[in-house]
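Participant: In the part that follows, the structures are each spelled out as structure tokens.
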Structure 1
Amino acid sequence: MNIAFIMPYETNVLKTLDNALRLNLGNYILIGDKKKIMENSFRHNIDYNRFAIYDCPEELEAIDFCYEFLRKGRCDYVAFGKIPPSYFNRIMDVKEEGQIGSVDVIDLPSLRHYLFISNSSRRLNVDFDDKKKAIIQAEGVIKALNIKKINAAMITNLNNKTDVLEMNIIKMLLKDDKFNNINIYDSCALASLFSAHSPNNIYQTHINLLIMRNYEAARIFIDTLRIFTEAKIASILVGGKNYAIDLSETRNGSDILFSLLILNKINKEKKKANYQKLSAI
């Protein structure tokens, strides 16, 4: 697995990559100001010679280089450092503004399965079609992790007739599109997921995918988890057929390492599937 990190200057990123190399979690290509990367690495006793470093001191130069690197298949995934989100589209070759989605993978203490949160865009106003896209987007990531069944919960604050209608439309559309491995629970309030006597309690059900009202609501929930739990969270961006790590949404080295573990597993499952296809020919 080869991952290109664009402008990875933060100490916790470089330290985590150094640890990830020791765990044999792939190869890391660092794109940015080479002098700055080397100085930060030397200051914290990190062996920068273990990385492939491409010197692109200017922001736009680094972005264009990373775009070509990914386009030519020289890396499997990309990780974004401190660059404006407006450049994500350019690197991941997504034409329409705002159409990069996200899937957060959450390893919550004492929960026996991963919990996923999916958003098809960062727009504030989303409709049933956006939520349907978010479910299908998550299905690709979940399937790539070799998880067979998806149990989705639509999160609402009101649970009114509009929410129920929206949920039923999404169920119908997914059924028409032959997504038979996706089960959708009734709309529920976020608090009910953690209520001991709720039928939607995530510790007592098999709910593994949450569809929030919008991206902002998802971020608030994730930030709350970070404050009150020791959850590890991988923030994966989805643009077309490309996956990337959004380092701006990681809070510490354990989140970065968990993100690398998730992409490493996806990469292994992808290679296994390709091998099986070739063997069947």
Structure 2
Amino acid sequence: MKKILIFLSLCMITLYGNDTLKHGWFGRAGIGIADLVHQAGQSRSQSVFASLYIDGGYTFTNQMELGYDVQIGSSPNKLSNGLPLVGIQSFTDLPTPKGGGNIVSDMTITIGYNLISSPKDHPLYLGTGLVINNFAIGAVDIPITAIVVNTYLPLEIKGNLIKGKWGLEYLASYDLQLQSAIGILGEIQETKQLPINGGYALRANIGFTYQLSQKYFFFATIIFRYANLNASQKTTITTIADTSMPGAKPDVSNEVYYPKSHTAYIGMRFGFGF
């Protein structure tokens, strides 16, 4: 990764002196809605996921692009076969939970090089950088929450085709796992972090833009993401002795782990940009 970033930085410095090509800031903001499915072992969660989204960056002489995007959202969920954390049912005397909530956040930082010469209306960027994904899942009256944190190295290609006021844009990425872990917190004596070794993610977007003025445009994009993770390591946790949560068993110990899992969502994102 370090060699890739050094190479791209040198290209950026070389190209920046060419003022005949387009350069400058860009950005957009919007909202999204998607169908989110999380399967971990026997547990399955499905929900309608709503999110806020922003991205932006800087184009250097239309050949080099430094960009970022952030998405954060949440949803209720419909649980089948309880929470995905194996062993968690030992900490409550309530029936297997049927509902709860999810919180998802994504942050991506990329640097890309345009593969096409004379790219004003049809750039094609090959990029890499860093992707950080967080997925938290909890349930009603369960004293423990699980948060999956993933860091990836993306191998990304994106571009657009512009004709008049209309534009077609697309993105595809294979994200290599750098580090993943699950955090376990809540009504327990000690917060735990369990490494997850092995995993990857796939992302794909396709959509259109419509130029509202010389500077501003509207966009609508179909979004897709799929992530696959191996099972985590195991650990023993103990609930606190003075828990006040209904149904929670005080001072109980049990071994827990997060099973092999996958998460996928597909939906729509729309908003405005410049």
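Participant: A value of -2000 was derived for helix-only ellipticity at 222 nm (-39500 (n - 2.57) for each DSSP H run of 4 or more, over all residues; to 500); which structure in 1, 2 was it taken from?
Facilitator: Comparing all candidates, it corresponds to 2.
Participant: Here is a further query. Given that Cα Rg over 2.2 N^0.38 Å, for residues 160-215 alone, derived from a single structure, equals 1.21, which label among 1, 2 identifies that structure?
Facilitator: Traced to structure 1.
Participant: Tell me which structure, out of 1, 2, gives 12.5 once mean count of other Cβ atoms within 10 Å over residues 176-183 is calculated.
Facilitator: It traces back to 1.
Participant: Out of 1, 2, which structure matches 1.04 when Cα Rg over 2.2 N^0.38 Å is calculated?
Facilitator: 1
Participant: Next up: Can you say which of 1, 2 returns 18 when relative contact order in percent (Cα under 8 Å, 6 or more apart) is computed?
Facilitator: Answer for the origin of the read-out: 2.
Read-outs throughout are calculated quantities, based only on the coordinates presented, and are distinct from any laboratory measurement. Everything numeric in this text was worked out from a predicted model, so none of it was measured. Cβ atoms are built from the backbone, for glycine too; each structure is taken alone.
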